[in-house]
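Please go over the structures that come below.
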Structure 1
Amino acid sequence: MSDAIERTLKKLARNYVTGHFVEDGAAALELIKPHLSAGVTVASGNSLTLRQTGIFEYLASGEHAAHFINQFEPGLPFEENQRLKKAGLLADVYLSSANALTEDGKICCLDGGGNRVAALLFGPDKVFVVVGRNKLVEDEAAAWERIRTIAAPQTAILLGRTLPCVKDGRCHDCRKPDRFCRYYVTINGQLERNKDRITVIIVDQELGL
């Protein structure tokens, strides 16, 4: 474990957020599985990290006893997709990634529709945030720099958007109709009484954007 990751885990704990460092996605999934028991509802944000680790595939597979609220089924009408997103805000367990994690224990996220960051902040009783080691940065300023120069432009390319950031790899704070950078959220920690709600799992791999 690097000094930076060790510092991050200590700061997360100070901010009343549980932190783990694991070797790979399979190990991350093992931490999550005990929370997917019968009678539990689980939902997730749209996360490349969850897909790369196999966690999303497991959620959608039906191999666990929990009920997965899957807003990502192909061909869903807009109204049904919105209904499932709202249902996800009331799920027992919510899984997501983040765009950056700081060494002083802050979680920084960019969102388009707002449902992902809303669920991280309030609603589900248990939240897992899975991040690769590549998303670890020194502080909040570095987190937003990473988001503006890596996460946002690469996401725009992945989505096939014709946004200015695609051309030069840097956010221009544009006003294009198809801009997805709409919600910027920093989680500085939790209240002590909520200390078991958010668990951050740092995976010793390069994952996501």
Structure 2
Amino acid sequence: MALPPPIGSPDPPLYGIDIETDTSVDGLDPTCSPIVAVAVDGAGVEAVLTGDEAPLLQELDVLLRDLPAGVLVTWNGARFDLPFIADRCRWLGLDVGLRLHESAERCDDPLPGHSSAYLASWYGHSHLDGYRLFRSDAGRALPVSCGLKNLARLVGLEPFEVDRSAIHDLSPDELRRYVLSDARLARQMVERRLATALGAVDVVPSARCHTGVEG
């Protein structure tokens, strides 16, 4: 079971993670859109993976397997990034360490083929969705959306901006900068409120780690 650290223990490393998908087709639908880039950022790690989807996802799995156990920080990853990765891995027949468990929280706009957001773990890493964390309190108090870039600009961070609907038109350098920027911003936003954020880390039933969805 992936648990947040006990009170008084050292803070775990945080790894921001973000994916980009092929927007030349429906980039929001894992049944037709491959993943074209993944970034992992934090605790001395700065990795951007691009190229053919199957080796990209296998490389990501090895990277996460070998990192010290920590917390994977996403932004809306409970609804999008992680189930998207799980679907693509199943489609490609890849056995990786990602495990999803349906959340009791229903979401208004789930990923195609899904009905909920998810709790997640990946090998020894637990997961924290920064979007859900900020939406639960700041989203009710501030007159702005809880989009990552909106909140990042509000606290003085500088996102790397592109046309999100045209990821397929980015140069390789622009793609790398964009996916890394979002992974880093997600981590930095959560780090700014780490004292309370760790209470929002997913707690996933069962110690088994595999690619899959369980209710």
Structure 3
Amino acid sequence: MAEAPGIVIVIDDDPGVREALGSLLRSVGLQSILHGSVAEFLKARRPDGVACLVLDVRLPGQGGLDLQRELSKAGVRLPIIFITGHGDIPMSVQAMKGGAIDFITKPFRDQDLLDAIQLGLEQDRARRENEGAMALLRARFDSLTQREREVMALVVTGRLNKQIAADIGLSEITVKVHRGNVMRKMAARSLADLVLMAEKLKVSREEA
């Protein structure tokens, strides 16, 4: 199945700018959602797929920088490209410190904006893939029994089966069974693979 190219959400109070941006995005095969204000954006349902936000700094009512702060506080990690006809250095510094992809002053070259949008979509795609992978990893870990988690925490430190057996008071054969279950349930192809998973999950014996 072909990967969806992504959705670009545009917030700009100038109808002419919104129309021009919508046309530009369609010309390169990108879907757009156009809003005239932050309030309009907040009322709308956000797309479920890969997306980024093209946001004017100065807007009637709530401004672009205000929205950036609000999204950050809410944990909404939507890549933002700021556009403005009245930008200044403090504004651009604030925007970039807040994690914006770019701060582009009008009038701008279409390609400069498209390059920034592409970067934003790639970042959002990578974030979503990483979150999906972590959710799967966490689900696999949650499927382990308490004893299997304890064995896993010791296995990834390099302890041998007989050492683990002595550590937790089990027979070596029982430890071997638990270890096999851990490898299977975690879908780990090797000890090194399991170690990487444990690092991502921050697994320790105390937390197991």
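Given 1.7 as the derived value for distance in nm of label points 7 Å out along Cα→Cβ at positions 100 and 148, which of the supplied structures 1, 2, 3 does it correspond to?
Value 1.7 for distance in nm of label points 7 Å out along Cα→Cβ at positions 100 and 148 corresponds to 2 out of 1, 2, 3.
For distance in nm of label points 7 Å out along Cα→Cβ at positions 36 and 164, which of 1, 2, 3 scores largest?
If we compare distance in nm of label points 7 Å out along Cα→Cβ at positions 36 and 164 over 1, 2, 3, the biggest value is for 3.
Each value in this text was obtained by applying a stated rule to the coordinates, not by laboratory testing. Fair warning: this is a prediction, and the values are worked out from it, not measured in the lab. Cβ atoms are built from the backbone, for glycine too; each structure is taken alone.
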